[in-house]
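A.B. asks: Structures follow.
Laboratory data are not the source of any read-out in this text; all were calculated from the coordinates shown. Just so it is clear, the model here is predicted, and its values are computed rather than measured. Cβ atoms are built from the backbone, for glycine too; each structure is taken alone.
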Structure I
């Protein structure tokens, strides 16, 4: 049995980034991926903020399109449109992005094993099954980047995130405003629906929720005018961080830890940021010859200092959203649709760190009367958070 300094389970953006950064520090790294092709199956809308894309450290060859604004529409007719006048987000080919990141990890010195599934952990080794048959792979630090279901977390009995959304998305032929993402809160009572332009008369239409997702998607798709479906993908979005993101010599990063943003469901930014913190802590622990949880707990302190407050605020906002009726949403969009508010959104809006704009909007004296007295307590907690 060969022992590596670091074994990473999962070659999505978070796992590949962790492997790349660990290998770049001279550590021996094995990156294990259960699928035969990195980046498939696709389970992401592919909309990344410009900062999130830059965090990935890749070329622009995966970029399909760029957008500068958004249009939020209620089922009752209100609309809020804003445009920053410059590129705020890119739409990517996630398969291509993931493969480039994995290649960078390999280029930095990580060994990449495809078609190899995690089957459990025995002490300081993981059991795998794949093209090499059954094997044990030793490690000094294990990094779990194995997605929402996280077989690593389940095998260790680690509590999972409290909320899981199911998502469904189709790529369709559609003519639309190519500069703006369209958001439809009423398409899914627990979350929202989206239509994202990707250029050349095509778009991605989807939604996420907890109940009857297929039925709601079908209604949303038809209500939006349909269109020839090019492909259809599904995925799972965990919301709310697991109780502890380290344990048993393991660091949990990305979706495995429950790091997707509750405001948008996006997980690439927090995933690659958590990977950087995990790689730094793993390297320090190995240099100290101490990979116990007493040392690895530093990882949780670092990610919390980086984006923990944003995730905590996001889950509060997610809970507030559950209490809004279609009429509430319609009135809220109408109230926010004024020149000063649109300018404020363009100036302070941040897809990855939305706390600042959420607080500013909730301090708008027109908002609280719309949301009602029953929600004032939740609003107060968000403003204090």
Structure II
């Protein structure tokens, strides 16, 4: 319904006169003045952009390698260390993103991330004297995209290293921005949710576990002997530092729960009870302290609004992972173009196509396997 309103308003305002293309499924804006703006910006920052462009080639290889390592290692973890398996999903508003807050954070973050990404492509293209014909943005119902459109003839005539600089610049800008934002977020307790060890223990004072506030009557927790003020430290051998660490449990199963009681470690077998509002979801039978107990070592910024914290966390995640995933060698991603540029003209066009489709097939299968294993572990999950 919201999309219908956007299209009707765009038609009523006759936005076609200002460079917009309006269709039933998309709204596209193109501006032909982007190249002149980028050239002016380049005249003031040429030396820094030259360094950035050279770094983009190296980082392109590093990000591609990291993406493959992560996906391969993640598949291995599913079979040999499932507790360390990272569940992946494709973020689609209304499908995998269902809560109002997650959709809001996503839609606010994506345009900024894409402007940074496409702007980096554009300014490095200007550095390499490749003209940008148009730049702008597109909205496809629930998805937002930014773009710069280089002159195809000039791009094809450019040196191979120039093309690689242009292609690698987008993803590199996203990761550099994420790293800079991450330094600021190290002062935020929420950032502990995504920070891996050993960085977590360096930048945060780690909590002992999650405090039990009270015990539900006739629950498995009560029957097992858990008490209020116990501190849960692990469930089924999964370390518990915060409420976000609690694993999914099935009603009727026996869970191993470790706690600290008066600083003494104790272990209990707890029969999992069904949740009253959702019989398929299992509960230990406690009321827990849901406050986020991680304390930043660097706490010179006071974070009072959790909505700001969550938005910046989403912003960081989308910027970082768009940068990394975008360097996977797939047809629609920069990684595919990056690899194609490397092998193009070294072998015959037919051989290039065979090699590229082989790489595409392997990458797609690996990425799809990660998604499928995530589904097998936890079912179709939404955020």
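A.B. asks: Comparing FRET efficiency 1/(1 + (r/R0)^6) of positions 31 and 239 (r between Cβ atoms, R0 = 35 Å, to 0.05) across I, II, which structure shows the greatest value?
C.D. replies: Details: I: 0.85; II: 0.10.
With respect to FRET efficiency 1/(1 + (r/R0)^6) of positions 31 and 239 (r between Cβ atoms, R0 = 35 Å, to 0.05), the highest-scoring structure among I, II is I.
A.B. asks: If mean count of other Cβ atoms within 10 Å over residues 191-198 comes out at 23.8 when worked out from the coordinates, which of I, II was used? Write down the numbers at each step before the final one.
C.D. replies: On the way: I: 23.8; II: 14.8.
Of the options listed, only I reproduces it.
A.B. asks: Hey, Cα extents along the principal axes in Å derived from one of I, II reads 63, 46, 37; which structure?
C.D. replies: Details: I: 63, 46, 37; II: 75, 53, 42.
Going label by label, the one that fits is I.
A.B. asks: So mean count of other Cβ atoms within 10 Å over residues 255-262, computed for just one structure, reads 28.8; which one of I, II is that? Before the final figure, lay out the partial values.
C.D. replies: On the way: I: 28.8; II: 17.2.
Structure I accounts for this read-out.
A.B. asks: To which of I, II does the computed value -16500 (helix-only ellipticity at 222 nm (-39500 (n - 2.57) for each DSSP H run of 4 or more, over all residues; to 500)) belong? Walk me through the numbers before you get to the answer.
C.D. replies: Working: I: -10500; II: -16500.
Working through the options, I get structure II.
A.B. asks: Follow-up question, since we're still on this one. Of the structures labelled I, II, which one yields 0.95 when FRET efficiency 1/(1 + (r/R0)^6) of positions 79 and 263 (r between Cβ atoms, R0 = 30 Å, to 0.05) is computed from its coordinates? Write out the running numbers ahead of the final one.
C.D. replies: On the way: I: 0.95; II: 0.20.
Among I, II, the structure yielding 0.95 for FRET efficiency 1/(1 + (r/R0)^6) of positions 79 and 263 (r between Cβ atoms, R0 = 30 Å, to 0.05) is I.
A.B. asks: Now, a different point. Say we calculate FRET efficiency 1/(1 + (r/R0)^6) of positions 159 and 271 (r between Cβ atoms, R0 = 25 Å, to 0.05) for every structure; which of I, II gives the highest result? Please list the in-between numbers first.
C.D. replies: Working: I: 0.80; II: 0.00.
The structure with the largest value is I.
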